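**Student:** What follows is a group of structures, each given as structure tokens.
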Structure I
Amino acid sequence: MQAVPVYPARLEGRLEEPLNRWLWLVKWALLVPHFVVLTGLWIATTVLTAVAGCSILVTGRYPRAIFDFNVGVMRWTWRVSFYGIDAFATDRYPPFSLRPDPSYPADFDVDYPERLSRGLVLVKWWLLAIPQYLVVGVLAGGLGLSVDGAWRIAGGGGVVALLALAGAVVVAVTGAYPKQLFDVTIGLNRWCFRVLAYAALMRDEYPPFRYDGGGADPGSAPHAPSGP
């Protein structure tokens, strides 16, 4: 059987149970400090992505410091989303950090490209990505990936947010998060963040029109067992 190609932008999420039955009702309020910080970070990311695009056009390289910063902002955004917007799958408050944290149940990373196409940088983020934007518009409830990813996730209203809300309601009623619903929610978030990485000029590989469900990304190494 042929192996499924993996995409070099990887989104992870581990369901942490038991979950408080009613905390999801106030998580949005608890996240206000994160929203304030992320607004500034995404403004910086938008500017730095334009700088990176100029660098790619001239040198064919994405400046590593800018790349790491932008990935960190996306990672931070995913942790916030996982906690209280598009998953509701943990009660652990997300850290105020751009860095990877293996102890936290949500992570996002992108493989750094040594070289990028100078020609693609002019068209991939708008023209080539239009079909993906249409899909993400349904999943995330907006088409504003190239404007401000944080606002897109905070806005919600798409299929992903509705599925996450359904999971939170089931937790409130039964005390358990349906595993299949969690897998679907994470898979659709994974699709959105792959497109986000592509739109931010981080990779030349076109995001697949493919649903990869479950908390573990197909491109990630297996997690070590947590117990002895």
Structure II
Amino acid sequence: MRLQRKLERQARSMGARFFGVADLTVAREAIVAQGGEFLATYPRALAVGIALSDGIVDQLPRHKEVVVARTYDRLYDTVNRFLDRIALRLSVTLNGQGFRTLLIPASDKIDDENLVSLFSHKLAARLAGLGWIGPSCLLVTPEVGPRVRWVTVLTDAPLEAGGPLSELCGDCQRCVKACPPQAFTGRPFDPDEPREARFDVHRCQEYRIHLRDEVTGVRTCGMCVYVCPYGHKEAPA
């Protein structure tokens, strides 16, 4: 499809490494439960990802050192800004063709108590076939593991969607064992289970607040991002 190829070229020309289209109709119930009924009017989503710099991610075992924590924090914010610019560009292109869009910012929360956003970037990327959800609740790509930040553009454009990949973590539990506050239960991803079955988000949040308030001045941990074998270019044993 000509429009889809144009969108992908635009995304990649602006620094995106990952681009895919998700069919959202298969996850309508979960999408509505998280963000509201109006989201169900968008049957497709563009999932766009920028890979994080290995040179910085590989230093995260030293995340309690100020220079490492602040460098990663700046990278995180910079990548998010670039993702939002890419999403805006794609949205403008789709609008110019007469299609509706809804841009979901790369980093955004609508519920500070439950720590959820309007829409799950990981859901779109998984349905687009760009990766799978690991025990860390992160989207794991075959190419760079979870070392990716994502942005999403919802649309009613009739784009050709990909399909989910098989989960390839197997029995690997490195992310679970590496988590400083032990926030993961180790259960494999099941779309029919709540996030709480796998991840205590408040335990993670409390540890990162501790780092910000008492250690480095920022909420940088990222050990689950660092430790994944796919990020180290090796499949789990």
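Derivation of every value follows stated rules applied to the coordinates shown; laboratory data play no part. Being a predicted model, the structure only gives us computed values, none of them experimental. Cβ atoms are built from the backbone, for glycine too; each structure is taken alone.
**Student:** If we compute distance in nm of label points 7 Å out along Cα→Cβ at positions 137 and 177 for structures I, II, which one ends up with the highest value?
**Tutor:** When distance in nm of label points 7 Å out along Cα→Cβ at positions 137 and 177 is calculated for I, II, structure I comes out on top.
**Student:** Another question about this same structure. Looking at structures I, II, which one was relative contact order in percent (Cα under 8 Å, 6 or more apart) calculated from, given that it came out as 30?
**Tutor:** Numbers: I: 30; II: 25.
Attributed to the structure labelled I.
**Student:** Using helix-only ellipticity at 222 nm (-39500 (n - 2.57) for each DSSP H run of 4 or more, over all residues; to 500) as the calculated read-out, with -11000 as its value, let me know the right label among I, II.
**Tutor:** The read-out was computed on structure II.
**Student:** Quick check for you: by distance in nm of label points 7 Å out along Cα→Cβ at positions 41 and 57, which of I, II is greatest?
**Tutor:** II
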